[in-house]
Structures are given as C-alpha cells and as structure tokens.
Structure P
C-alpha cells in the first residue's frame with residue numbers, strides 16, 4: 001500500500017528545504033574559506049553550528065514524514081538513528097523517502113550533531129569536521145533533489161502520489 005503526501009506536508013517540506021538553502025547561502029563565504037585556508041576557533045565553531053543545523057533541518061522533515069506515514073512520532077532510545085534509517089526503507093509498500101546513499105551521508109551529520117550537543121566547541125576537532133563542512137553543500141543539494149523527485153516539489157499544485 002502506498003501513501004499520498006498531504007498538501008500540509010508538502011508545504012512543510014518546502015519550507016524546510018528553503019531554510020536549508022538559506023543556511024547555505026548565508027554561510028557560503030565561510031564554507032568557501034574552509035576549502036582554502038586555516039580557520040579560527042570562532043569560524044570552526046560557526047561551521048559546527050551550520051553542520052548542526054544541516055542535520056536538524058533534514059530531521060525536521062523526516063519527523064513530519066514519519067508522523068504522516070505511521071501516525072506517531074519516532075520514539076525510543078535511538079529514535080534519531082531509527083528515524084533516519086526508516087527514511088531509507090520501504091514503508092507499507094511505498095518507496096523509500098531517501099536513497100541509502102543519502103542515508104549513509106546524513107548518518108555522518110547525525111553523529112556530528114550528537115558530538116556538537118555533548119561537547120564544548122573548543123573540543124571539536126577540525127580534521128574530523130572538515131569533510132562534513134566540505135560535503136554539506138552537496139549533501140543538501142542531494143537531499144533537495146531526492147525530495148523534489150519523491151514529492152514532485154517542482155509541481156506547485158500540491159499533493160503528490162508516492163510510489
């Protein structure tokens with residue numbers, strides 16, 4: 001059995017994707033600088049917050065989709081990880097929301113967000129964070145592309161049939 005995304009969900013997804021796009025735009029200069037030169041602790045802290053926001057935006061969408069599919073919020077001790085994995089699995093006969101490839105990429109952002117929430121920013125290691133910083137633009141663009149295809153977001157008419 002497949003499910004059909006509601007107009008409300010489609011609008012919520014669009015809002016979150018717009019926010020992620022704005023996040024990239026507003027931090028593009030710093031993201032570019034990260035590719036070319038040494039960063040200060042303040043810049044590293046700012047980029048850590050960007051990475052936190054990248055995953056939070058994606059997870060906001062996943063949470064809304066999960067509620068629409070299952071009628072409840074994801075729960076349990078490992079609900080963040082389980083929610084992400086649920087988006088890459090078939091649900092009630094409907095195709096996965098995201099590809100396994102994107103799920104694997106986003107799992108790295110989820111792990112970083114956990115570190116970010118538990119550590120002081122001066123404890124964050126740039127060498128471990130740098131690949132995520134350099135990959136966040138492509139990750140967001142892949143997320144946008146997969147959601148656009150999955151939910152027909154380029155079609156402003158509303159509800160999309162999901163298969």
Structure Q
C-alpha cells in the first residue's frame with residue numbers, strides 16, 4: 001500500500017467552509033464502487049465512511065449515481081416506522097476534486113500551507129462526501145420505482 005497523505009488543517013477548514021457534515025474517502029475505495037454512469041447503482045454503504053452513521057438505521061437501499069465528470073450523489077433510504085411516511089432519504093454529494101465553488105489556492109493560503117507534494121497527494125487520493133440539506137422528498141411512503149428496479153436487478 002502506498003503513502004496515505006494527511007492535510008488536517010486543510011481538511012478542517014474545508015469542512016468549516018461547507019458548514020455541513022463531510023466525510024473523506026480514499027479515491028481507490030470510491031473507484032472500487034464503480035459509479036461510472038448516470039444511472040443509479042447499488043452500493044455497500046459499509047464500504048464508505050458513512051457506515052458509522054447508518055449502523056443503527058434500518059437500511060432499505062443505498063444507491064449512487066454519477067452527476068458530472070467529477071461529481072456523484074449517494075442516496076440512502078432508511079425505514080423509520082414512527083414516521084407517517086416511513087422512508088427517510090439522506091443525500092450526499094461526492095466530489096472527486098475540490099468543487100468549482102471553492103478556490104483551492106485561497107484555501108491553501110488561508111490554512112498557511114502550500115501546494116506541495118503532500119497536499120497534492122492528499123487531493124489526488126481523496127474523494128469528499130458532503131451531506132445535502134433535506135428537501136421535499138426526505139420522507140417517502142415507499143422506495144422510488146427506479147431504486148426498486150436497481151435493487152431487484154442486483155439480487
């Protein structure tokens with residue numbers, strides 16, 4: 001196994017800028033999930049950093065879908081029988097590079113670091129997952145048909 005790069009000040013600042021829960025995943029692990037097309041594919045959430053937040057949830061499905069050449073979305077469907085609409089939906093954007101709305105050089109300067117080999121290694125080996133705010137479809141009566149089709153196809 002190669003070097004695992006670390007940029008704790010940069011990572012902390014990036015999370016602060018986004019102001020919402022974020023996870024970091026090694027690119028090699030993300031690539032192994034094979035989220036290659038614009039169609040949803042089932043993924044094993046236990047192979048992601050989100051595993052620790054889903055362990056107590058009754059998972060119905062977890063799918064990922066490519067959004068652009070550097071962005072995907074993971075959607076987690078959990079069952080909560082206490083809710084009138086028992087399917088809870090959580091979404092995470094997956095950035096395979098620093099997103100366009102951020103200025104990498106300004107971020108590096110702010111945390112008093114440099115774009116050296118360590119920082120480049122950190123960025124090259126990292127994929128960033130950021131939780132999306134809840135929207136109108138956070139609570140559903142049942143899984144969407146396209147998700148059911150993907151899950152049934154897999155098994």
Upon calculation of helix-only ellipticity at 222 nm (-39500 (n - 2.57) for each DSSP H run of 4 or more, over all residues; to 500) from the atomic coordinates, which of the structures P, Q produces -8000?
Q
Relative contact order in percent (Cα under 8 Å, 6 or more apart) computed as 38: which structure among P, Q?
P
Taking distance in nm of label points 7 Å out along Cα→Cβ at positions 28 and 140 as the quantity of interest, name the structure among P, Q where it is greatest.
Q
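Quick one: mean count of other Cβ atoms within 10 Å over residues 36-43 came out at 10.6 when computed from one of P, Q, so which one is it?
Traced to structure P.
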Identify the structure, out of P, Q, from whose coordinates distance in nm of label points 7 Å out along Cα→Cβ at positions 20 and 132 was calculated to give 1.6.
P
Cα Rg over 2.2 N^0.38 Å - structure with the largest value, from P, Q:
Q
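We did not get these values from a lab; they are worked out from the coordinates using the rules stated. What you see is a predicted model, and the numbers here were worked out from it, not measured in a lab. Cβ atoms are built from the backbone, for glycine too; each structure is taken alone.
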